[in-house]
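Chemist: Take a look at the structures below.
What follows draws every value from the coordinates through simple rules; no lab data is involved. Every value quoted in this text rests on a predicted model; they were computed, and no experiment measured them. Cβ atoms are built from the backbone, for glycine too; each structure is taken alone.
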Structure 1
């Protein structure tokens, strides 16, 4: 798939204030949760989102006294799983772990998105951040960002890269890099990170933009893959010797992937608050801290109101970028 497959839909508008509000229905919820809760993860098993989801399910279940069962619904950059949550009954027994791609990018990118972030979803809490990384096969004729840029300029459109899907933060990180440096790359979208790692190891693709090094870090340490740069403002704890994109000459470059818990919009406010409290308690436990450390992620906690405000700000940021780049989705 060629790059520049987006179109601005004039989205730079902020999400409505309804995002920060919740249904006013109030009835006795003392019995909740009386049965297992389904946690939808919108990416395949084995990737960073899945690890975060399963970690959250365990520690939140311990707090709530009820099992949280993870269900993977991958596809469309996370939109299929997020849509499933948006259309679920608001009884507190279906929640999701969504990401920047569906909550802040998709509303601008998809003119006919099947769900409305501000009308169909209730934000619960941020869960974590991961820096994106540019990873290459050892045969790639460059070892740093300067070399990548020089090669891409000499071979416009010939250098392909994989991401976990159209409209994900890794995809827009690549688009932003191309815009900032004047290079042209060819995008190959996947449904998740596991298959990218396999194809990168096989040399099927020479380059990838990844939201976590979970599946590739062992291969990086063994020399089977190499990391060109990380896209966050600060270096990654997992790769302290790898310079950022900004350090390598692209001033101000800062892209991270963030993840957060959501529920159907009709979920009662007291249940949303209990879910947020369960994550707040669970996030401070040793198992959660260790799991996030292992994937190079920063654990995050905030209130439903704060998460709603965060989503609004991110929507404005990415909507403006899509509009500026004149990106469209075919």
Structure 2
């Protein structure tokens, strides 16, 4: 008789204000080694979160804000790559995704509550002068970044979880983990291999509360996915936590957006852009798949349409 399948190892850790969970199958690793590499990958998630945290004085985000309008700041190569990716998505989405959005988030009480009332038009106009990745100077030879205007600041929360999952997946694959499902707060997910007898990992995408749309199930295999929606955390006057960086107002382009592709950080960025635009961004590669919920109707486009079903 064939040997019974080993029970997958489940690990979890709190990081970046959410819960990261890993479901791992050993492959050629013994259980002790699998747990060790899984815990090491979770340690890396925690470390990466601290490096990008808006709340940590020693993070790259804090250092760039402190030097805004002045000298460039040397950053680690992986952070430089993340900033370069952010600029690419910013360009491809016509500014719908923009990590220089931090001044607008503060106005809406999403990075420290400052008022119970919505921001005035004058306050929004002033904050918008501090927003725009065209004001971020990147020097690939020196590996430096510089925010060109005083009082500018970054908020990389829209890509941090996917970036951390990318790093964790790279560590786990290199260690020989053949099957895994990783997620950060259920909005950023990465999976490879498949459970026994399955073609992939079945991931349920639920519509926002009150929507009449049916849930969808995505069969995820060797891919990342990210889900963005305005519901959940709320700011001033009940504003959703996704702000349109072009207008400074809460995003209202779609009820929910999901992107499937080869990289977690990129999926995070593109799903945010999709939510803000309410449509598939013109710069999104055709090899990526999008799920958009608008007016209670799902719009699915991309090569993985066959892996998506209702229910």
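Chemist: Going by distance in nm of label points 7 Å out along Cα→Cβ at positions 177 and 209, which of structures 1, 2 comes out largest? All intermediate terms of the calculation are to be shown ahead of the outcome.
Modeler: Numbers: 1: 0.7; 2: 3.2.
For this comparison of distance in nm of label points 7 Å out along Cα→Cβ at positions 177 and 209, the top structure is 2.
Chemist: Comparing relative contact order in percent (Cα under 8 Å, 6 or more apart) across 1, 2, which is largest?
Modeler: Values: 1: 32; 2: 19.
The structure with the largest value is 1.
Chemist: For which of 1, 2 does distance in nm of label points 7 Å out along Cα→Cβ at positions 105 and 297, calculated from the coordinates, equal 3.4? Don't jump to the answer; show the numbers that get you there.
Modeler: Details: 1: 1.6; 2: 3.4.
Structure of origin is 2.
Chemist: Shifting gears a bit: Given a value of 25.4 for mean count of other Cβ atoms within 10 Å over residues 169-176, point me to the structure among 1, 2 it was derived from.
Modeler: Values: 1: 25.4; 2: 15.8.
That value comes from structure 1.
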